[in-house]
Structure P
Amino acid sequence: MKLGIGLPAGDPDVLLDWARRADAGPFSTLGLLDRLVWANPEPLVTLAAVAGATTRIRLQTEVLLAPLRGTALLAKQAATVDRLSGGRLVLGLAVGGREDDFAAAEADFAGRGRTFERQLEEMARIWRDETGIGPEPASGERPRLLIGGRTERALRRAARYADGYTMGGGPPDALRELIPKVRAAWEAAGRADRPRTIALIYFALGDDAQQAAERSLGDYYSFAGPYAEQIVAGAAKDADTVRRYVDGFADAGADEIIAFPANPDPAQVDLLAEAALG
């Protein structure tokens, strides 16, 4: 199983330093979360900059909220980042679940699933060069694509349009339950290939790990009420917990996990590498 690392969502000033350290380390992927009504950097703009600061690490949106964006421009931006990075973009997409993001984007929250499916169809046509909208992705077909969401409809979307499925947050047992459903969706779609399966964890390491998790994750998930406390509690705050998550997700069948930081200090990159592999 591969181990990726997320970019800190709340501090744009450290992103390039963080990305260079991750690129020099043992990590397979550099991920970035998406929200609109929050202080995070916009993912595709950020990954375009990160593409120039790195050489080999994959660049992944985990996940980009597609219905907040115009379809043609999203397809063009994604193809551009894919070309700039030499084909390293992994476009993780989902519908999103925060009404305030959709209100700010003047997008239809209730119809976001239908919008998303129309977008997937239209982006496929754009990437196949059927519309005159370029550039072409690095492969000449489309960027690598993952789709997230817990519903049966989300799994069917992944099987129809993507290379794999990303669970987002949750424990290893949740992924263990989902993987057979993902593979069943692949089989129902008549696909012979094996879906990639990705999971997300949060971490904060060092002397102030608990405080960092409370500040960052408590703020990010404040809309969720008491559930935010569970997310803070579930973050890996020491090396033993990091290794337990790595072993647990590997045993559950994950192809990769991406560990997202609750502390923006670039030293966290080295701390995670030591915790996971030391």
Structure Q
Amino acid sequence: MSELVLIGPSIDAPAWQQRCGATRVDWIAPDALRFTGVTDAPALIEEAQAAGLDAFSLNPVLRRSDFRLLAMDMDSTLITIECIDEIADLAGVKPQVAAITKATMRGELDFQGSLGQRVALLKGLPVEALERVYQERLRLSPGAENLLAAARAAGWTTLLISGGFTFFTERLRQRLGLDHTLANTLEIVDGLLTGRVLGDIVDATTKANRVQAACDALGCPTSAAIVAGDGANDLQMMRLAGLSVAFHAKPIVRREDHLSINHAGLDSLLLRFAP
């Protein structure tokens, strides 16, 4: 017997209670129900997801105090956009860049090579375009600020790790009070992008190593880390986590996660914890 959470805007509680065979149903948020006494959670999770709901089991029991680190990807996770695609739009090459981005996030292309290809297409773009993307297009994912407020209250260290760019991660660090960030640095000469990245590229291995280093610094195992991401480049760091969260993610990521959020906001992962 286990407990199951369903999240969605219009859940038919009696119908789902009958399907679940639950002995008890509780509203735990305005759009979330907890079913107690469920016998076949995996099958019910698949059924709920097919019906357009987010669903996850509460077994084993997890508590916020079990965790020390919250690590997140940036593009399409903490924020709603892929920054490089929006920069490319201002350079007039969005279709080419976005196609490479999508293939990379699906795990079809090597990240380092594909990032080099995409950045090269931005050569000659004025640096002011980055500010335009930040001011005009970058939006936080629903629930991001609530999740970070809960992280601070729980005493979690926050880490933003991105295969994107420091121009954006540093602004988000200051804006959101994040503890640490890691991203790539675009080379800029005379106010123009050169089409190159400075230093080593932040790829999947780099991301995983940074999560490991953060846990080492905190004196905790990586099982005390929550890691959220959406693309193939996030898988290595997600595999280290005690709780891996696929947020509106590609199928390759959802196949390996502990918890999938396909419709709700980032803060819905907080419902995974016992009161």
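Quick check for you: by Cα Rg over 2.2 N^0.38 Å, which of P, Q is greatest? Write out the running numbers ahead of the final one.
Numbers: P: 0.95; Q: 1.06.
Going through P, Q one by one, Cα Rg over 2.2 N^0.38 Å is largest in Q.
Kindly point out which one of P, Q the value 16.8 was derived from, the read-out being mean count of other Cβ atoms within 10 Å over residues 103-110.
Values: P: 13.1; Q: 16.8.
The correct label is Q.
When FRET efficiency 1/(1 + (r/R0)^6) of positions 111 and 199 (r between Cβ atoms, R0 = 30 Å, to 0.05) is computed for each of P, Q, which one produces 1.00? It would help to have the intermediate numbers written out before the result.
On the way: P: 0.55; Q: 1.00.
Traced to structure Q.
One of P, Q was used to calculate P(r) over Cα pairs in 10 Å bins from 0, in percent, for residues 15-94 alone, giving 19, 55, 23, 2; which? Could you put the intermediate results ahead of the total?
Details: P: 19, 55, 23, 2; Q: 14, 30, 25, 19, 10, 2.
This figure was derived from P.
One of P, Q was used to compute FRET efficiency 1/(1 + (r/R0)^6) of positions 31 and 183 (r between Cβ atoms, R0 = 25 Å, to 0.05), and the answer was 0.60. Which one was it?
On the way: P: 0.60; Q: 0.15.
Source structure for this number: P.
Quick check: -10500 is what I get for helix-only ellipticity at 222 nm (-39500 (n - 2.57) for each DSSP H run of 4 or more, over all residues; to 500), calculated from one of P, Q. Which structure matches? Display every interim value, and only then the final one.
Values: P: -14500; Q: -10500.
Source structure: Q.
Bear in mind that the values in this text are calculations on the coordinates, not laboratory data. Because the structure is a prediction, the values reported are computed rather than measured. Cβ atoms are built from the backbone, for glycine too; each structure is taken alone.
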